[in-house]
Every structure is written in C-alpha cells, then in structure tokens.
Structure I
Amino acid sequence: MEGMGQVDEVVKLVRDAFGADLVGAYRHGSAVLGGLKPHSDEDVLAVVRRPTTGAERRTLLDGLLPISGGGPRPVELTVVVETAVRPWRYPPVREFQYGEWLRDEYERGLVPAPEPSPDLAPLVTMVLMGNAPLFGPPPSRVFGAVPHADVVRAVVGSVPELLGELDGDARNVVLTLARVWATAATGEIMPKDAAAAWALPRLPAEHRPVLARARAVYLGEEDERWDDLRARLRPHAEFVRRRDRPRQTDTRLPAGAGPGRAGAAHRRPGR
C-alpha cells in the first residue's frame, strides 16, 4: 500500500513509546476512503491502555516533527485511551494529536495535551470503515459503532472554525464543507473528491466554479490559484453552510468541548 514506509516509522514510534500498553494502530482518512491523492496526509489512530504522560507526548512530538516534515506526506497522529471510546460517549477525550498545520506552535514549545475531541466520532467511524490495522487486532474488536447523530454533530460543529480559515486555506475549507454537507445529508463519510462530485449538481450555477476548482486542485488536475474566484469564496461557503445542518440533529456540544481543529478528523484526512 502506498506510503507504508512513512507509516511504518509512525507505528515504530508509538510502539517504542508505549510498549505493551499499545493496543493497536489504524489507518484512516484518504488511505481508506478511496486512496491517497496528491495532497493527502497520512492519518493514523493509535489506541493505548492507559492515559499518556507528558514525557510520552513529548517523545511522540519529537519523533513526528522529522517524520512528517521530512517525509513524502504530512502525518496526522491521534492517540486515544481505549476506555475513552468504548463504551462510546460524546465527546471522548483525545490524549494526543499531531497535525502538520500546528508545526509553528510545536516549534515554539507547544506539546499536545489531552482534551475532549468531538472529531473522534468521524475518525473512529472511518477507522471501522477502513478496517486497516497497522498493528494490533481488527478495529471491530477495539471500537464500537459510533451513533450517526454524533458523527453529524461533530462535523457540523467544525463549520464555524472552518469558515474562519477560508481566506488562508481555501481548497481544504471548500472541500471539507462539501463533505460536511454530504455526511449530514447521506450519513456517509465520502472521499473529498466524491463529496464534491455529490455536491456540485446540488449547487446553483454561480456557486459551482469554486467547488469545481477545489476538486480539480485536490486531484492534481489543476494548479492552485484563487485570484480569479476570490470574490466567490465567501458566498459559496455561506451557501453550503446553510445546507449542512440537519434540522433534526442537536449540534450543541457539552460544556467544555470545542469543535476541534476545523474538524480535524473530518477535514485533515485527504488534505
């Protein structure tokens, strides 16, 4: 499978850090949703038996900075304690998450810490869908099914932060909004290009060029440029935002639980 050399390095890192306390490591994101694309991340979820220590999180961070920064693709690694996700509760606590989008903060001294993570709802769902263990038992023996309402609540909850990043990360934000819309409407977590194909015929003609451009760039069919469509970005995003919230779903988060990094599990896979 493509990218396994880099993924093997990630698995070795978590095995060295946790030893016998590592339950398993699982691929998710684009690698299991239709295959890696030119701009895809390598996404791995690791499950451990006990809470992590600050020293362990520091070890993971120090190892991931060169693996992700010097490898062929950015890496996203998420670590969770098995009892935080089985039995399922919303939102579960995430022990650690590394994402290349926070490299500047890591280099200034930030070490990821445990926090509630609604994003684990779509992430665990993708792990179960993908059934791609890198180490340990099949995911069905580690995770229970996540209620669809929690998946929708998590991905819709990521939208306000997404909109705040539109100007600086147009391609990813536009594609993720399409996937949020598709997930809320169909219950399926699709690859980003498939979600865009689903959404395009449902858009008015004036809003299609933005999504068509984002999809083409994601697939490597066009170079990335937005100067000609800059004025259409915000109207497009606002139009999609108004369609991604099912009326029957309560998207409010419990006190103290934020929406996560722009839907890290929903957005970053397939970056």
Structure II
Amino acid sequence: MQQGAAISKPPTKQMGGLETALPCSPNMREKIRAALIGAAGRMGRAIIDIAETESVDIVARIDLGDEIALAGADVLIDFSQPAASGSICDAAIKSKMPLVIGTTGHSTKQRDEITAAAKKIAVVLALNFSVGVNALFALTERAAKILGDDFDLEIVEVHHRMKKDAPSGTAKTLAGILQRARQAKNLRHGREGISGEREKSEIGIHSVRGGDVVGDHTVIFAGQGERVELTHRASSRETFARGALRAARWIVGKSPGLYDMRDVLGL
C-alpha cells in the first residue's frame, strides 16, 4: 500500500451510541476503468450509455485509426473490426491488461492470434453477451439430446441491414452446439434451385438482413407431425452492453486463459 493512502470505511449509522456498518449497495461497488475500442459504433455507444450504471468508467474511447492508448485502464473492451484483432491483442499484452472481445467474424488466423494472446493475458471471447442467448445455448444442447436423430435441425437468424458478417456469430455457436450434440458435420447455408432431398445429417443455417433488427435467433427441430422451436429475440442492444460490462468486471484479476460468457455467468 502506498504511504499515506487512506482506507475507505463502509457507511455506518449510530444505533444506541454504537456505530454499525451498513450493508453495501450494489450501486456502491468499486468502479473499474475500461478502455473501449469501437466507441463510435452501435455497441460502443450502447456501452457508453450504461457504463456508469454498471460501475464502469470509460477512461479511453478509441476507434479504428486512433492510437491504442490504455494508460489508466483496468480492462480493454473491443467492439471494432476483426482485422484489428492482432494489434489489439498486442496492445493488451504489452500493457498486461485483460481483454473482452465482442467483435465477430474473425478468420481462423485471427482466432489463432486471440488464442495465443490468451496464454499471456485473460481474454473473454463471446459471440453474444446476452444472458438470454446463453440460456438459448444451454437449452439447444439439451433439446438436441432429448429429441435425437429423428428431428431435422435448422437455424434462422435475422439482423439489421448494416450487419457485415453472415451467418452471425451466435448462429455459428448454435451450429457448433448442434454438431457436437448430434455428431453432424454437414452445414448447409441456405438453399437454391433444385437442391435435392434434405440429408438427414445436415444442419441448415439461414441469414436474413433488413431494417433495424437487433438480433433474432431461432433453432428449429422439425420432426414427423411436430416441430419444436427455440427463439431468442433482442429488442435492445442494452442487453448485450450490460453483458459486456459484466464480463469486463469479472475478468479483472483473472489468470491468463481464454474464457467465454459461460465462465462469466458460472454456467
């Protein structure tokens, strides 16, 4: 501890001449300081709007082309572009700073760079920060095991017209869950023309783009005479922003490693 540094005391009240500590309110939790890359983007603005309510100070707002200056931050949050992942990982490693990555659409090479960085610093890589979507992941795995091979598997995702990558990172995660649960390898992205009879082993993925849709994901289990659908619809980016800030608070002080939202949520 630095000489002269004061130790803060919890709030107290007088009861019968005795000073009694009051329980700490969630709003009084210790703040952390975050640097945010992609501050001018949709998710960046959503994070800035609610950061104060989550006890996070955004001490640096960085966009592509800016110098990555991390002085004074406890954690780095990235919602920028996949092409910047290498330089962002390098900056986090140099500053020995934990990193939360919400950018999607990484190539295999870029994912490898993130995995390598996680050997030196703590990294949360999440394709979706929503608590509800992570519940969808768990429910999808469970349903696939219960329903078995007699149900055909399809995924439909809908996003706003400005989204650059397809399918969404969340749809890819859902596909991976279904592949592991059913040991199916064949992913089919849409259908056109005389596509032939559907193969029993395939998993269909369909991407729809339009308007200002924040994000809808549906997993379809289609059987003979019945169909089960699991759907999550996001009506606001605030749910993702809160999840990202929750991950930022959680990752501070963690050992190097590659984490996801299941770790953050304790699932």
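Every number here is computed from the coordinates shown, using simple stated rules; none is lab data. Everything numeric here is computed off the predicted structure, so don't read it as measured data. Cβ atoms are built from the backbone, for glycine too; each structure is taken alone.
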Distance in nm of label points 7 Å out along Cα→Cβ at positions 148 and 164 derived as 4.6 - corresponding label from I, II: II
Determine which structure produced the value 3.5 for distance in nm of label points 7 Å out along Cα→Cβ at positions 52 and 236, calculated from the coordinates; the candidates are I, II. I
Determine which structure produced the value -9000 for helix-only ellipticity at 222 nm (-39500 (n - 2.57) for each DSSP H run of 4 or more, over all residues; to 500), calculated from the coordinates; the candidates are I, II. II
Which structure, out of I, II, was volume of the Cα convex hull per residue in Å³ derived from, given a value of 122? I
